[in-house]
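Please treat every number below as a calculation from the coordinates, not as lab data. Quick caveat, the model's predicted, so the values are computed rather than measured. Cβ atoms are built from the backbone, for glycine too; each structure is taken alone.
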Structure P
Amino acid sequence: MTTLTLGLALIALGFLLMVAELFLPSGGILSVVALSAVCAGLIMTFLYDTYFGLWTLVGVFIALPVLGSILLHYWPKTAMGRRLFLTPPEEDATVSLPMFKEMEELRGRVGKTMSTLRPSGIVDFEGRRIDCISEGMMVEPDQWVRCVDVQGGKVIVRAIDKPQLHDLENVDFS
């Protein structure tokens, strides 16, 4: 067996060990052995012929990133990869608590601050005191605010001028 054959065999063995690391997790031991085999194979090809060793080195530098990207693409689909990677929730898997539905009804409603919003505080919506967050600015007590959004159970409000009559239809003044 010539040094060229042994060198190419070691490089091939190194690439196979890199693929095996996906299916047989060894804590990086297989990866270290694989890289050592590739390096030893490159040295063997340089010992055979410098020109052939350079071309082998170029081939390895092209093949390693290509193989790495292919392995990273398919790794989450393996049994071990499924255990390591988180899967995103399905569209219908969002939490829909009754409390969140009640807060969604506040969207567009007008309320009055009970405490200073810096940026969070208490707002009175129709006699219900709700913990709210302002849109980044401080709002003084007894100021009018409008609910502009509800995200994940958090009511987001924006300060407004004194509301018009049609805005106050749903506000309880008692």
Structure Q
Amino acid sequence: MLFKARQTHPPTQTISAYRNSSREATLTSADSASWLTVSPSTTSITSTAQISVAVDANGLAAGTYNATITIRVGKRAKTTVPVTLTISSSSQPPPSATTATLAWNPVTDLTLAGYKVYVGTTSGLYTRTIDVGNITSYIVDSLPTATTYYFAVTAYNSAGESLPSNEVSKSIY
């Protein structure tokens, strides 16, 4: 099984377990790395079962990581699945010094279509608009150093856009 991380949470993959019996047995699965999660760890199997494999590459440096998934059916059958995670240097989030993390309270209007984040280097004057969809937090990245940035958020729907939120700022040096 191979994962290539371009983000901190690559898509979940599935392992299918098969057995030539119609009698129910216990299937257990375990992983050998903190960045790897298998689920369920215990389930029943008659002829087939599915195991989800998820990766959390958050905090891992660029490089190649190896792990093993061990799957047991009953007391005798055991299979190991090698897992390789490759993280390229471009998949790492930018250093926190060049990012700003924004979060806001959700709008309760049922017609909400999404939010826009406004970014500028002068208070009240925004030169960058980011449509973030219907989420209530966002990391603005690629912010050059030696600058103070100002941020505001608006909500929008088919009728238009709200007034901007209170402005916040972050100095990046």
So helix-only ellipticity at 222 nm (-39500 (n - 2.57) for each DSSP H run of 4 or more, over all residues; to 500), computed for just one structure, reads -15000; which one of P, Q is that?
-> P
Have a look at P, Q and say which one yields 9, 26, 20, 20, 16, 8, 2 for P(r) over Cα pairs in 10 Å bins from 0, in percent, as calculated.
-> Q
If Cα Rg over 2.2 N^0.38 Å, for residues 62-157 alone is computed to be 1.81, which of P, Q is the source?
-> P
If you rank structures P, Q by distance in nm of label points 7 Å out along Cα→Cβ at positions 78 and 142, the highest one is P
Among the shown structures P, Q, from which was the value 1.6 of distance in nm of label points 7 Å out along Cα→Cβ at positions 38 and 54 calculated?
-> Q
Relative contact order in percent (Cα under 8 Å, 6 or more apart) gets 18 when computed on, of labels P, Q, structure Q
Highest-scoring structure on Kirkwood radius over Cα pairs in Å, for residues 22-101 alone (candidates P, Q) is P
